[in-house]
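S.K.: Below you'll find the structures, each written out as structure tokens.
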Structure P
Amino acid sequence: MKEKTVLGIPDSGWVNITIGDFNCTASYITNVPFDIVNNSILSLKEEMPFCLYLHLEAYGEVNIYSELKTYIIHENNKTDFYSFDISKEQIISSFIEQIKDNITEWAMWEDFEDEDREEIENNKRELLEKIETIKALLKKKQDN
């Protein structure tokens, strides 16, 4: 059975994230969409693991580490560890496709209250440019 990776549709600075049987709701305290695309580019360009930090407010913190497999550390009152057969290329591909599918909502991640149209359009353009960079890096890695 293939492990699933799902980014929900952002709503008012919150988003549900599912990786395998792990589920959390990340908050606007971290810039989830830009952290995903920037960390993806760094990981693929520098041939490093993909890492992502998520803040869950009262529900703790999550660190995602992915190379050949994906590991999750969820710290709240206790620490829970998860491991999934999802490579960094799979998790990155899944994340960027789901950001692209809901690009307007992701572009509003930090502007969900203000709805500054110009800033949202700038965010959208920047996210899409970075997604294209990631796709090219993934293709180059696949071709090698």
Structure Q
Amino acid sequence: MAAFSQKKEEKKIIYRQLEIKRDRLDTYFQKSMADSIAEMFSPNCRMAMEYDTLVEDREGVSAYLKNDFLKGKEILQFRCIPEEKKIYDEIIIEMGVCLVEYTRPIEKKLYKKKMNYLFVWKKADDNVYRIRAAMWNSSSFPCK
């Protein structure tokens, strides 16, 4: 697999597509749309949320999120801001910061959380990039 075989214009188009997908992710989290979020993942994906078990495959992502949404958390923002992106042919590695704001209606309190994230996007047979792996962690130094 040759790194960065795409031309500059192709990279711009791919990065714009990912920007649109991150915006959708934010919207879907705000609307508690677990199935729509899961559709952004590849069928054989892996997802690791902070301090939780590894979730495997698209159906697992949907079930995990549905369960999480049932706990009464209302997400106001789920904004993933990339700090670094690399394209390797049909795979994209993206790292950045995810800003999350949510309330728990019972407590009527606003929570703000800043997390590091890592996405591995993989181009599917239909030429759509989907999340193959996703991890979130709020540690200041996740690689230590």
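Just so you know, all these numbers are worked out from the coordinates, no wet-lab data involved. This is a predicted model, so every value here is computed, not measured. Cβ atoms are built from the backbone, for glycine too; each structure is taken alone.
S.K.: Taking 17.9 as the value of mean count of other Cβ atoms within 10 Å over residues 55-62 derived from one of the structures shown (P, Q), identify that structure. It would help to have the intermediate numbers written out before the result.
M.R.: Numbers: P: 15.2; Q: 17.9.
Label of the originating structure: Q.
S.K.: Continuing with the same structure: For distance in nm of label points 7 Å out along Cα→Cβ at positions 15 and 103, find whichever of P, Q sits highest and give me its label.
M.R.: Q
S.K.: Another question, then. Any idea which of P, Q comes out highest on distance in nm of label points 7 Å out along Cα→Cβ at positions 119 and 135? Could the numbers behind the result be given before it?
M.R.: Values: P: 2.8; Q: 1.7.
Evaluating distance in nm of label points 7 Å out along Cα→Cβ at positions 119 and 135 on every structure, the highest lands on P.
S.K.: Can I ask one more? For which of the structures P, Q does the calculation of semi-axes √(5λ) of the Cα gyration tensor in Å return 27, 16, 14?
M.R.: Q
S.K.: Further question on the same structure: Given a value of -9500 for helix-only ellipticity at 222 nm (-39500 (n - 2.57) for each DSSP H run of 4 or more, over all residues; to 500), calculated from one of P, Q, which structure does it belong to? Mind showing how you got there, number by number?
M.R.: Details: P: -14000; Q: -9500.
Source structure for this number: Q.
S.K.: Ranked on distance in nm of label points 7 Å out along Cα→Cβ at positions 7 and 63, which label among P, Q comes first with the largest value?
M.R.: Q
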